[in-house]
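FYI, it's all coordinate maths here, none of it is from the lab. Values in this document were obtained by computation on a predicted structure and should not be read as measured data. Cβ atoms are built from the backbone, for glycine too; each structure is taken alone.
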Structure I
Amino acid sequence: MKQVSTLRKVRIKYQPKLPPVFAKSGMKISIVPGKKTTAASNAAQIKKLFKNIYGAPTVTFKADKKAEHPVKNVGVILSGGQAPGGHNVIAGIFDALKAANKKNKLYGFLGGPSGLTNNDYIELTPKIMNDYRNSGGFDIIGSGRTKLETKEQFDETRKNLDELKISAVVVIGGDDSNTNAALLAEYFAAEKAGIQIIGVPKTIDGDLKNNQIETSFGFDTASKCYSELVGNICRDVNSAKKYWHFIKLMGRSASHIALEVALQTQPNITIISEEVAAKKKTLKQVVSEIVNIIVKRSKKGKDFGVILIPEGLIEFIPEVKKLIGELNDLLAKEEKYFKTLESADERAQFINRKLTQKTSQLYSSLPWTIQQQLIMDRDPHGNVQVSRIETEKLLIELVEEWLTQLKLKEKYKGNFSAQNHFFGYEGRCAAPSNFDADYCYSLGFGAAALIQAGLTGYMSSVKNLDKSATKWIAGGVPLTMMMNMERRHGKAKPVIKKALVELKGNPYKKLIKNKKEWAETENYLDAGPIQYFGPPSVCDQPTETLKLEKKRK
């Protein structure tokens, strides 16, 4: 028998809360159509690419005693990086399908999207499901990053699904995974294959959200994990009083995690990538602002502090973004030749010859390690692997150089000693918070309800998340409603639009309001570990971001 911790033994028994429409109906429900939808932008192009699923209405659910649900075989995949709560989404789908019709079956395809093309699967049973309820990780069926976007892949997927008589697949993933889900849904609709595709919003980065999707699952748990770690460092800083801690946090395309952790811990400096981009700051200006605060604190005898850095910061600095854009296009175009270059010097020389003059100068001015990290193998989407660029070390090095110059001019007399951290994997597979356990279970029920309603090309949604689950509203959102056109591998492609930190939004405004005070004082908050047992005011609270975003004016 598999050994489990004492917490796990108790946590397995936790019964997630559900929106009233699911809790009281026994899945005897039907849909209530809303308004027809368009795309996030580039509507004409999106409509042309998704002729069969574009423009569908949003939907909510209502109890319907007359509803009948025929037998369904359903497949599910986990796609992309791990996020706390994925197991509960699957548990929600499983329980909802069984509540609708005991003969329904759920198949888990192994290793992500490739499981569909390789026909690698297991049938999920009550015994399997019960071992994974309310647990972190994606190990129940594994995940993967294979992109499904070619006719050959779609044809193979259809063949495998037909063999199992599967008429619907749930794709649990982020914006790129759900973009693939939309492509698959469009293909099956055009082919009249009778196979539905439903998405579920997953990403700890928090950048898959809009007016209909209030947050992606996993963001709550991951942010609370990182806040505990940062809070511990804040307490250590205030005790030791001798280090500046440069902490990089997950968030390649947006700064939601850095902002949320800042609101929970109140560090001295929090860099928001979106602000850097909006104000067109140079790398030198970013470093200058850090140096100014370090010098001010040093004059008060405080040669210590905490700095939060979003993982994707380097891409938001306009001059560096331009450099990365040129590198992405260049390496996509010259991929074969570039791989023949054996030494780091040869690769750097080749890059400098091909870049425009200004970007070449910037590239050459960066530390050698950063130069090499910028030209490493691209991710599956053709972009630089930002998580492998040690931005925190780059900033430490540049700050140290600047302070050395100030010392020579006798404008700085302090002692600068830095520690660097990157908190990423620590939060991806944590046991989900009560919020994520409930939210994910509800998303799973919603996905099953969308399938039972015969819909395709939709994403499961739950709204009113700042309130108790008794007031949550479940529904579905067309995937094409969230899409726009972006450049990938040097070409314009349809993708779900990422949600950036709103500089006019309440969470950012709170950070800015307290920026000066937090910089100069040690007003640190001890976030503490995630609480699973106790009063709802402690255990069931959503993120500060969600509460502030939903705050009534």
Structure II
Amino acid sequence: MIQKFFHSETKSISSASLILAVSYLLSAVLGLMRDRLLAGTFGAGNELDVYYTAFTVPDFVALILIFGAISAAVIPIFSSYLLKSKEEAFRYLSTLLNVFLGFLIIICVILMVFAPFLVSLIAPGFLGEKKELAVLLMRIMFLSPIILGASNMISGILQVFHRFLITALSPLLYNLGIIIGILFFVPAWGLAGLAWGVVLGGVLHLSVQLPALFVSGFKYRLSFNLKDPGILKTIKLMLPRSLGLGAGQLNTIATTAIASTLMAGSIAVFNLANNLSSILVNAIAVSVSTASFPSMSLAFLKDDGEDFLRKFSGILRQIIFLTLPISFLLLILRAQIVRVVLGAGKFDWGDTKLTTACLGILALNLIAQAFIIFLSKTFYAAHNTKIPAIISGLTVAFNIGLSLFLVWLLNFSESFNFFLQNILRLGGVKNMGVIGLALAYSITAILEAGLLLYMFIKKFPKLQTKEISASFYKTLIATLAMAVFTILTRQILGSVLSLQTFWGIFLQLALSGIVALVTYVGVSFYLKSAELKTISDSFLKKFLYAGKY
């Protein structure tokens, strides 16, 4: 059974997407448990500010040096070698692992030494013990990019071999490691236990995938050739992608730096709200984009433009169909979601109100975030990493400027502050600066998605935009109908349930969500939405009977 598990393949995009989506949803459940434990244990205060700040630079390093290479270069180049020879493909992988991980270890050790300077740079508002704790956690977390670097590179290779079931387990184990850290390491080692939980998550992420890699035929070779043609091509392709991802991560770093100068808990509030808003988008956009990437890369390599654009159109319409209603639901049920997921322990009413407001603002950019994920990967599949990199660089500069302006405006404009307090129901809340960060983040994401879509249409003028537009209008009508019924249900339940208890809020959230789902599916069926039929046919029938996409 174990051998069969590691040999399992998922060859259709629909089946792979479903496996990854289920995996991301299960990982999301663990992520919600993780955030509830974090919020309940520490509250939105100094401890979580330190924890999220310590993540920023290690994440930055991993994105630039490893994740960029996987998305933009490793999968397409490995696929091109595989078309010629499996032995050559694995020789390239061995050399790549040795070169990149060796370089990554050196970089992380150097950054560990300079951690105090890095904390001062990205969190200028941290002083004394708060700064010392951030330095300690950051040094421990620098082990994570090394482990996850190897693991994510292996994930990319396993996806080429359609072993999506194995790769789907790794994010679950990563979150499980962090939860173990909260429950068992923190009581023993204090806040440093959170960092060791992250490291444990990375180890589990890697360990589940190694057997499948060797089963696929990989044999490790001690080769370290910097002049290898495959390595040189990888570096050439990954550089623009890495710069683009680095620019995107600068958004997080800039937000952290600005938030560190605001009231304690600002970093925690923004990150908790952002985690809640991104969970379902990751389940949809990341799973579909990841599953389709190898297939779209091969379609482009075979110079099959019609098949490439057909796949793009179908996947984009499915992303819109799934993401738009989720965006509206998060906006309508934001208070219930925050209270159910985070409202425990030290997470007080002030934290709840601020996180709810930030979640409502961030819900507005969900479809934009999904577009950014998918459009960027589509450009990489077409071996074009420059356009996403340039757009990402421009928008990060815009985000930093807009964040600073909105935080300043909230501090010095009483009318603007009063307006947001009224519309977001934040009467009496003093920590309004973090609202400016959420607003800037959402506006920037919408701008970036718009620019990427414009450039894609310009680059591929044969794309059938009428088909996408017609699908969008049907999705919008179904979403608006869903919104009306969800609001009515929420209000009716609010008048008959006790909203001062966990179960009262939970029932209001669950029943409103069920009404929303039934309404959306029903209206979509009435409108004969092609996406609803595609999802029901492809995801269910093809998952069960292993058909082709």
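Here are the numbers for this structure:
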| quantity | calculated |
| --- | --- |
| Source structure (of I, II) for helix-only ellipticity at 222 nm (-39500 (n - 2.57) for each DSSP H run of 4 or more, over all residues; to 500), computed value -13000 | I |
| Read-out distance in nm of label points 7 Å out along Cα→Cβ at positions 229 and 373, computed value 1.5, structure in I, II | I |
| With semi-axes √(5λ) of the Cα gyration tensor in Å derived as 35, 30, 23, matching label from I, II | II |
| Which of I, II yields 3.1 [distance in nm of label points 7 Å out along Cα→Cβ at positions 93 and 277, calculated] | I |
